[in-house]
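Take a look at the structures listed below.
Each reported figure results from applying straightforward, stated rules to the coordinates on display, with no laboratory input. Keep in mind the model is a prediction, meaning the values are calculated, not measured. Cβ atoms are built from the backbone, for glycine too; each structure is taken alone.
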Structure I
Amino acid sequence: MDIAKRHGLKVVEDAAQGVMAAYKGRALGSIGNLGAYSFHETKNVISGEGGALLVNDPALAVRAEIIREKGTDRGRFFRGEVDKYTWQEVGSSFLPGELIAAFLCAQLEEAERITNHRLDIWQRYHALLEPLEAKGLLRRPIVPDDCQHNAHMYYVLLAPEIDRQNVLNELKRNEIFSVFHYVPLHSSPAGKRYGRTQGGLEMTTMQSERLVRLPLWVDLTAEQQEHVVKVLNNAIG
């Protein structure tokens, strides 16, 4: 944020997966001038689709509301701040339906419990995989002391000599769904077309080719986790 202030820039914070996580005591989504949460079905707190815009700069609040209200000042009209509402600028309909909102409300009420349960699952993976890390077969996630994560995912970085696809195939053969996460943006079609890079980003590419995400959801049992780790151990040990 200091860099942005020095150059007169606004920061839009992508906190899509960051609900109930924090950096240096501040909730993710509350650091930038604007923050964005996702409630897609793959996130910790869900409504199927949709998300939320967090407006941390009061100067942007009115415009954000107008854009949400199809480009009109309808919200100000309902609050009695104007005698009629009119089209102010470009906007769209970003309001969730009542059923989606009700579903999300129930999720938000349980957000702390959901997060704590996911953290328990995350910590169990972390303990079970310590012996494999000690053997140099993989690296577990590293969480800095000033960060509070929300257990959105658990991943490992396989040792460079291990063939990731063989590991994924073995997990799949044992009916364990595991994926390797996103293709690095700089090597994606849109990244090549619109992006700019400094150098070849070889380290990014190398790390992306080693990453494996393990199953993690709120109903995952300890026995299922032990099975996942056993199969993973057989695949790489």
Structure II
Amino acid sequence: MLADRYLALHVRSKGSFVVHRFSSACTDRAQQRRLTAALERMSHIRHPHLLSVENFSFAPGGRPLVVTPYTGNQDGLLTLADLLDLKGGQMGAFEAERAILQLLDATSCTHAAGMPHGELGLDEVMVDRRGSVFIELAGLRLAIGGRTGQSSELLRDETRSIAEIGYRLITGLPADEPFIPPTSVVRRLDRHWDEWFETALEPSGGFETPSDAIDALPGNRREQARETQPGPVRVVLQRLGIPGGA
């Protein structure tokens, strides 16, 4: 984990926040400059599924401190890994697809801003009281190492890591080789998931962008099919050969 989490209370507003105390100190000035620039950039990015950077500083000794909103409840913070454990190691396809969609959308935003995150893990995703997910400290791990900007390979790897998370959520299994079609694990699962995961988890390929992965999600494919399917009135007109039925 990049940083330890501490609950903090704002003295004036009485609101709860999370202070992230990085595990390693930034003693090198160049490293501090890179991280400061990345934090300033992230503080201006607002996306519904990225934890916003509210404030940041360096503690004595050089350890970075980053303040983000508190997404937990009265029982504390909840990561996607925690939620998966609470659900017995597996989620329903609808709930999993919602999380996959939110993570892909957030990843698309960070890459557009030149702040790639790299491969994403279950413990880097926070879950709020409504079940929405948030990428924590997006892009900062790579920024510390001086890696910013866009890369097609990095984007594919990051998209693939989200697919690995999705596969784990739906099947309860790690996305190892050889590929096991999820419909052979989960009964009555939409067979479009087999095709989606087979493409998304392809080691030498995969979806080129998060947007490509979003468009191919089974839920979006069903919606597209409904939009192109003619309604009952148009079907009758087509059968009668009346203009407007085509």
Structure III
Amino acid sequence: MLTLAFDTTSKTAAVALLKDKEILYDTIVNTGLNHSEVILPAIDQALRRESLKINDIDLFACTIGPGSFTGVRIGVSTLKGLILATGKPAAGISSLAALALNAGKTSKLICSMMDAGRGQVYAAFYRYDKNEYLEQIGVERAVQPKNVLLDIDEEIDLVGDGAINYADIICKNKKIIIDPKLPKYIKASSVGILGIRKFHRKDLLNTETLTPVYLRPADARPKKALFEN
């Protein structure tokens, strides 16, 4: 089975191709351009690299949030377009779950943190079960960094740019070390791996059930009128 996976929810965009669970192609695009300008060319480049066409793909997997509001919308719109164009199945993946795979297989609790702006992070906890499947613990939240680990009293791996950017606040008075060598952004291959798992569980999306995940209202606010009574 060929899977095309991509992410546009963070500061970087990412695209991967997998054959079953073998990673054929995995790249992160960080050009400074808007994700809407890079994601389709990046997908096209991945397909050309492996001498494939879009109709050769058996499964699409894409992060659907949380993350950058514009980025989430771009990813969801792109995924909808691919579903409509090909009729192939698709899986929607939590960006925080995909980020958690950066920690690798571990017996410790994993906390994924994406910098959400406004002095907040998007955060969620994960743990590998006895079958080595990643399972979410609790709910995804938009929260101030100082409050992420308030009730945590065990060894934990922190991953993501939110953990790195707010390390001094998060780790204050706690015996936690954040490994700066771990990738801080989402790898599309991780999105693909989680997508394949959803495929086998028949947890798939269509254009009607595909909706973005936002954990707070959009950053953009209507401008005030120039003249108010």
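Remarks
- Among candidates I, II, III, the computation of log10 I(q)/I(0) by the Debye sum over Cα atoms at q = 0.17, 0.24, 0.25 Å⁻¹, for residues 73-128 alone that gave -0.71, -0.91, -0.94 used structure III.
- For mean count of other Cβ atoms within 10 Å over residues 49-56 computed as 19.0, the structure of I, II, III it came from: II
- With respect to distance in nm of label points 7 Å out along Cα→Cβ at positions 105 and 193, the largest value across structures I, II, III is given by I.
- Structure from which -0.92, -1.35 was derived, log10 I(q)/I(0) by the Debye sum over Cα atoms at q = 0.16, 0.26 Å⁻¹, for residues 113-208 alone, options I, II, III: I
- Here percent of Cα pairs over 24 Å apart is compared for structures I, II, III. The highest value is that of I.
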